[in-house]
Structure P
Amino acid sequence: MCLILIAYQCHPRYPLVLLANRDEFHQRPTAPLDWWPEHPRLLAGRDLAQGGTWMGVTRTGRLAAITNYRDPAAVRPEAPSRGALVTDYLLGTMSPADYLHRIRSRANGYNGFNLIVGDTETLWWYSNRAPDAMRPLQPGVSGLSNHLLDTPWPKVAQGKAALVDLLNRCTEVSEEACFELLQRREIAPDAQLPRTGVDPSWERLLSPIFIATETYGTRSSTVLLIDAHHRITCTERTWQLGQSVPAAAETRQYAFQIEPASR
């Protein structure tokens, strides 16, 4: 994931609204959102190169999502896949806080990441790129791209403001309105671009909420809703590769009632 927008406990009908875009090189093989045959309670897409995932949810209401931390000078090709951090949490039983404390001791072995983990009780954020970057999310709207939580990159600030506006206007959250938000393609002015170590021309191309280049871009968008009746609706829209204008290839939606964790 390269953009995650979260409205947590700030809408009367939806304790959690999570919108996300996954940006990736077109050549990286990917399986779309589905129940995993070997883990039938896990709903997620799959990175076919490394076997992990960028975002998922379980029938018991565990959820996790990850973004890379953009720091090209510090990337180590031999580092383990960060997608395993998502699947390990989703397939486990540890609380979000306990899981993050457990991985913290080995987190420096990975390239930079931000990890969101949650269950029916709480939602946490952790990054291995700042000493104090681990905390529970408080009620409100948060945004995460390829830096720390709520770093005001243009796409994060724009996405948070748009999500607040959407929630203020709608008593019933529309998935289509959420997908429209995730398709915004305004390129930020140069003065607002972050300096992360990539070429300024790439910073421009990476600055919109939705990215489209010939080799890299937004591969899929996800809208995850958890309502006040403990029902999860997860919708993923994949996008045709290399299109100058966003064109949907497939939309998959799954809805289910959260089960007790003991089942």
Structure Q
Amino acid sequence: MSVFRKGARALITGGASGIGLAVAELCVKSDMSVSIVDFNQETLSLAEKTLKGDVKFIKADVSSVEDWKKISEEVKEVDFLMLNAGVGGQGTWGDGTYFQKILNTNLFGVINGLNAYVPSFQSRSDDAAQAAIVITGSKQGITNPPGNPAYNASKAAVKSLAEHLSFDLKDKKNVDVHLLVPGWTFTGLSGNTPGTSKPKPDGAWTPAQVTSYMQPAMQNHKFYIICPDNDVDEATDKKRMLWSVGDVVEGRPPLTRWREEWKGEAKEWMDKN
């Protein structure tokens, strides 16, 4: 049985816009009870105008343990937990605010949510209906392109947490864990803030496309849900990931795909494999 079913209870962080909102729309269409957590009151208010059904809107900061206590008191049990809230930003070494802001939301927002709800998934009875946890990662947490160390580190850590969680819940046959890794998606992180008239870039997917790709992958119990986009196909994603891990296996310097002295060899390998 799918977790997207009538009467199931969903909690989605970062659910007032982007991918979170698209998944919330799927939940509403599935006649689920949906709780949306978001820090942005403006996007929460806009979502409240468009999402009609059994929907609760909660303004909270996912980086705050105290806010998670309030969330878990208001929403005691969930069947579908999606930890999707994330922020972007640019910064560099020496800029402590940049690192703290991104890691507090992207990493500790996930840790706090898991600590609040994973015990209830662990104690879920074996005859209970299907449940699922989705954590939103990023390809930057896998291939680690230069230029945004805090964001990449946050998503690499989220990947590791999701993998551990999947292993720790492997004996719970009615609980699935998924790492959702979107491709280039037209969300607030790429300029698609709610109410904007900015056109979607041709190469990007919409949040609805990501959701449509995610749903059948979840039903097939896939942990890694690596989404393509209109610019990068699945084969290219796999080759990029394999080249990145090759830096470790082959003893090369890190991030060789972007080093001038390695670009030719990397391109040749990508083209022939």
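Only the coordinates and a few stated rules stand behind these numbers; no lab work does. Fair warning: this is a prediction, and the values are worked out from it, not measured in the lab. Cβ atoms are built from the backbone, for glycine too; each structure is taken alone.
So the values come out like this:
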item: Which of P, Q leads on FRET efficiency 1/(1 + (r/R0)^6) of positions 46 and 94 (r between Cβ atoms, R0 = 30 Å, to 0.05), largest value; result: P
item: Top of P, Q by distance in nm of label points 7 Å out along Cα→Cβ at positions 78 and 230, largest first; result: P
item: Comparison of P, Q - label where mean count of other Cβ atoms within 10 Å over residues 22-29 is highest; result: Q
item: Value -14000, calculated as helix-only ellipticity at 222 nm (-39500 (n - 2.57) for each DSSP H run of 4 or more, over all residues; to 500), assigned to which of P, Q; result: Q
item: Relative contact order in percent (Cα under 8 Å, 6 or more apart) - structure with the largest value, from P, Q; result: P
item: Computed -0.21, -0.67 for log10 I(q)/I(0) by the Debye sum over Cα atoms at q = 0.07, 0.12 Å⁻¹ - originating structure among P, Q; result: P
item: At a computed 1.4 (distance in nm of label points 7 Å out along Cα→Cβ at positions 6 and 110), which of P, Q; result: P
item: Origin of the derived value 3.0 (distance in nm of label points 7 Å out along Cα→Cβ at positions 30 and 198; candidates P, Q); result: Q
item: Computed 2.3 for distance in nm of label points 7 Å out along Cα→Cβ at positions 150 and 222 - originating structure among P, Q; result: P
